[in-house]
Structure 1
Amino acid sequence: MRGLSRTWWRRAKKANQHEPVSMRFYNVWETVSRFAAENRTSDFMAEMTRRRDAHGSEGMMGLLDCATLYGLTRWQRPTVVVESGGFVGMSSAFILKAFVDEGLTTAKLYSIEWDADCEQGALVPDELRPQFVPLWGKVEDFVKGDQLPASIDMFLHDSSHSYRHMLWEFREFWERLRDRGLLVSHDVNLNAAFPEFVAKTYAHNKKTGRLDARRTSHYEWGRCGYIGFVIKKEKAD
């Protein structure tokens, strides 16, 4: 028994030599949920609900997802954000509100909308517009034309939810994200693109099958409601 105990201790010690890749980011869950809870009962949420209902809620991000997006943005504290499928600005408003509440006075949100008939950004309150950069056209054209920032802190997908297009956007903007950058997607339930993309960012030890933290290219990932997110890890520890 004594020999068995020593063998177990050596194995346990060896297994714990490398901290799991997500350990330092455990606080994201508590922080985001706290920010989201505060937002859901705020005057801003009440005002945005009135604006949404007056406009008509079809095609807009739900309130739980908006609060989660707000919480993720406050946690991340980005200075450059790109969103696809900005539509009338429901999601945009919550990102911009997070900028203000975190004192991010130089942060910018580049919001892409392809529908020329859409009232792009119509729901964004006037006081939040100075940090709002509306862009009309296809996201593919903006990428090909090199009209977007080469390095970004956060990306939100909310445009075409086809499997192929979602994967394309995830791959394209993942390359632009800096270390600790945040990739966020709405409607991750509509196809397998998001879980498949996350799976590709994992690396495993060939012998044990367990996570290889040094080669895995994300710190943490998760889903809340219909919002999915991944925190990019650019370089090995």
Structure 2
Amino acid sequence: MNEYLKAQIKTNEIIIDNNFTSNELDRFSASDFRWADNRTKQFRHRKVKKGEIYQFEFGKNFKPEISYEHRGLVIGVKQKLLYVLPIFSYDPAKHPDVYHPIDNPASKSDLFLLKANEFTFINHDSVLKLNDIRTVSVNRILYQQSGLIAPVSDTYKQIEQLVLQKYFPSFYYDYSQLQQKAALLEEQQQENDASLKKLTSENQEFQKQLAELQELLSKNNDKQ
């Protein structure tokens, strides 16, 4: 109880000192209320899939971690835990260099630009935070957005690839090398298959000619 009272006193002091904007005060109050209201509830029985977009309550966190209510892209599902990439509003002044597969493919930014005219689940340009995977409970879902980034799409595959590069660079390098070797072996196999097909065809033609020659010799022997 003493620790709780100390925390409340500290929070109240910060509020009185006007260290919070009214917007952030509203957001963290809503976050605390949701946590208190939902923490003992049973897990939600809903099927969540990769590529789906949800509105999440991420809670209070330290900067630069994402906090409070935001959209998120689900990139993994493990029972009642979800692996999520946060989505937030794009501000060109704050984010002058963001990755986009067409407009800025050379960028090494941790932010992936989602244009409103390319994705139906956003009303204005937003960014996907590639370097801040969040592991969250299914109970952090507030509601589902109407949009989807299909896992079979080039965009989703590129997002997963960029995440692997940022979180597991050594693994990604080894994986890329293995992919290149596999592609080279497949190419060599195709060349070998083509060569074998050609040899088989030539052998069949040779066998045909040999049979014709043997038949011709047999006829000549019969005439003698």
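Quick notes on this structure:
- Read-out Rg and Dmax of the Cα atoms in Å, computed value 30.8, 124, structure in 1, 2: 2
- Volume of the Cα convex hull per residue in Å³, for residues 101-212 alone - structure with the largest value, from 1, 2: 2
- Highest-scoring entry among 1, 2, by distance in nm of label points 7 Å out along Cα→Cβ at positions 117 and 181, is 2.
- Distance in nm of label points 7 Å out along Cα→Cβ at positions 45 and 69 - structure with the largest value, from 1, 2: 2
- With FRET efficiency 1/(1 + (r/R0)^6) of positions 37 and 109 (r between Cβ atoms, R0 = 35 Å, to 0.05) computed over the structures 1, 2, the top value is the one for 1, the highest of the group.
- Parent structure of the calculated result -12500, given that helix-only ellipticity at 222 nm (-39500 (n - 2.57) for each DSSP H run of 4 or more, over all residues; to 500) is the read-out and 1, 2 the choices: 1
- Origin of the derived value 13, 41, 33, 11, 1 (P(r) over Cα pairs in 10 Å bins from 0, in percent, for residues 29-140 alone; candidates 1, 2): 2
Computed from the coordinates by the stated procedures, all read-outs in this text should not be read as laboratory data. If you're wondering where the values come from, they're calculated on a predicted model, not measured in any experiment. Cβ atoms are built from the backbone, for glycine too; each structure is taken alone.
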